Structure formats: C-alpha cells, structure tokens
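The structures come next, written out as structure tokens.
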Structure 1
Amino acid sequence: MSSQLSAIELLKLGDQGRTKPFLNQYWPQILGVSFGIASGVFINFGTRRPVFSGIQKHILGVVGWTAVLTYAQERRDAYFAERDAVYRHYIELHPEDFPVPERKKIGDIFEPWIPIR
C-alpha cells in the first residue's frame, strides 16, 4: 500500500511553494488592532469619558481581538486543508469522473465580430 497517502501527507499536499497574499496573512492582526481600539473608544464613549482615556482598555481589546481572530484563522485554515485533502483523495480514487478538459484558444471560443455602424 505504498501508493496510498496518509492523512497527514494529504493535508500537506497542496501547499508546496504557495504563499498567501499580504492581507490574507495579516488580517487577524489588522482587524484585531482596529476592533480593539474601536471597542475601547466605544466603551469610553458609552461611559462619557474622553475617547482615548484608560489606555489599558485599548491594549486589552487589541490583545483579545487579535487572539480570537488568530484562533479563528487557524481553525479556518485547518478546516479548508482537511476539506481539500478529502477532495484530493476522492479525485485520486475516481479519476474517471474528472477528465482533463481539452484546451481551447480564445479565438476558437469567440464568434467572428463585425462592427455595424
């Protein structure tokens, strides 16, 4: 059974040489800072204090939101990696259901165009 891949090998199969776009890498930190500061401002506004007073609320908000969003991103990545591994495994077991599509040129797809004035 050397042709069979283990679950861990399948989970890592699609990530070779792939890098995430900038915003996809750092969205938990960007949103964590934004939501953390905004929640501190909102609390201060609700209690009728100066907007940026009590800097500890802002810092705790940033840390809390960043931790929650980072955890959510890791769970999301794990879910999609497992889903992709299941799809990949199914395609390996049933190649007859997934024929290679024939390649067409753009010129073959479009109909001739004649401008009418």
Structure 2
Amino acid sequence: MIHHAHPGSWDGSWYRVHTEHFEAAFLPNAGEDLESVDNVDVFVDLNDGSRWSATLITLAQVEILMRRWAASGESLGGRYFWSPGGLIVRDAGISNMTQVLAGLIETGEFTQVLHRLDD
C-alpha cells in the first residue's frame, strides 16, 4: 500500500515533514528528487520535546557502497557496512522514510532505533 502522505516543506536546505506525532527534518542533496532519496540524515522532534537523529539509507545504496569499497579496499574490501546512527530501509524516498519513522513510533521501537540527542 503506497500512499504519499505527509507532504513537507522546504526550510533552507532542510525538508521538513510534520505528522501527528513528530516533525522530521531531512537534509537531502541540493536538487535531489525527494522520492529518490536513498541516503539522508534526519533529525526528529517528538511531541514530548525530545530530539533524535538517524542516517536513513536504502538497502540498494548499501549494496552500491559495498561494491565500491570492494574495489577501493575500504571496509575490508566492502565486506561490512557500518554507519553511526544508521537505519537501513527498503524503499527510497522521503515519504517512505517518513512512514518508517511513523511506524517505529506506533510500534514503540523508535527510541531503541534512533539516536537521542542531548538537550
């Protein structure tokens, strides 16, 4: 079921999406198609005032990076992938990523998955 809910708005370099439970501020590359975004930092403000962060990256993008590292020798020749605050998602795009964040809140897993920022 694909529904492009949660339209956002630009705030300088940030693309902000407001939902019932949070505001997410994504930092896509300049000119990047929002529904093709496959590697992006996000900062999330929950309604309780807490702030969280993650780097959302698609499985396909992880594979591309690992292939590149196999050639360059990085990360033991592409034998592993590690990213601080990394959250691997299946589908590209800000709306898909927003749905993942919303789902993590609904299931109560959000605080285990994202990194809490100090006030």
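Where is distance in nm of label points 7 Å out along Cα→Cβ at positions 55 and 87 largest, in which of 1, 2?
Details: 1: 4.7; 2: 1.5.
Ranking 1, 2 on distance in nm of label points 7 Å out along Cα→Cβ at positions 55 and 87, first place is 1.
Comparing structures 1, 2 by FRET efficiency 1/(1 + (r/R0)^6) of positions 31 and 95 (r between Cβ atoms, R0 = 41 Å, to 0.05), which one has the largest value?
On the way: 1: 0.50; 2: 1.00.
Looking at the calculated values, the largest one is 2.
Upon calculation of helix-only ellipticity at 222 nm (-39500 (n - 2.57) for each DSSP H run of 4 or more, over all residues; to 500) from the atomic coordinates, which of the structures 1, 2 produces -9000?
It must be structure 2, since only it matches.
For relative contact order in percent (Cα under 8 Å, 6 or more apart), find whichever of 1, 2 sits highest and give me its label. Provide the component values of the computation, followed by the final result.
Working: 1: 27; 2: 24.
Top value of relative contact order in percent (Cα under 8 Å, 6 or more apart) goes to structure 1.
If Rg and Dmax of the Cα atoms in Å, for residues 63-102 alone comes out at 13.0, 37 when worked out from the coordinates, which of 1, 2 was used?
Details: 1: 16.5, 51; 2: 13.0, 37.
Corresponding structure: 2.
When percent of Cα pairs over 20 Å apart, for residues 23-78 alone is compared over structures 1, 2, which one is greatest? Don't jump to the answer; show the numbers that get you there.
On the way: 1: 29; 2: 43.
Sorting by percent of Cα pairs over 20 Å apart, for residues 23-78 alone in descending order puts 2 first.
Given that Rg and Dmax of the Cα atoms in Å, derived from a single structure, equals 14.9, 45, which label among 1, 2 identifies that structure?
Numbers: 1: 25.0, 70; 2: 14.9, 45.
Structure of origin is 2.
Each reported figure results from applying straightforward, stated rules to the coordinates on display, with no laboratory input. Note that the coordinates shown come from a computational prediction; the quantities given were computed from them, not determined experimentally. Cβ atoms are built from the backbone, for glycine too; each structure is taken alone.
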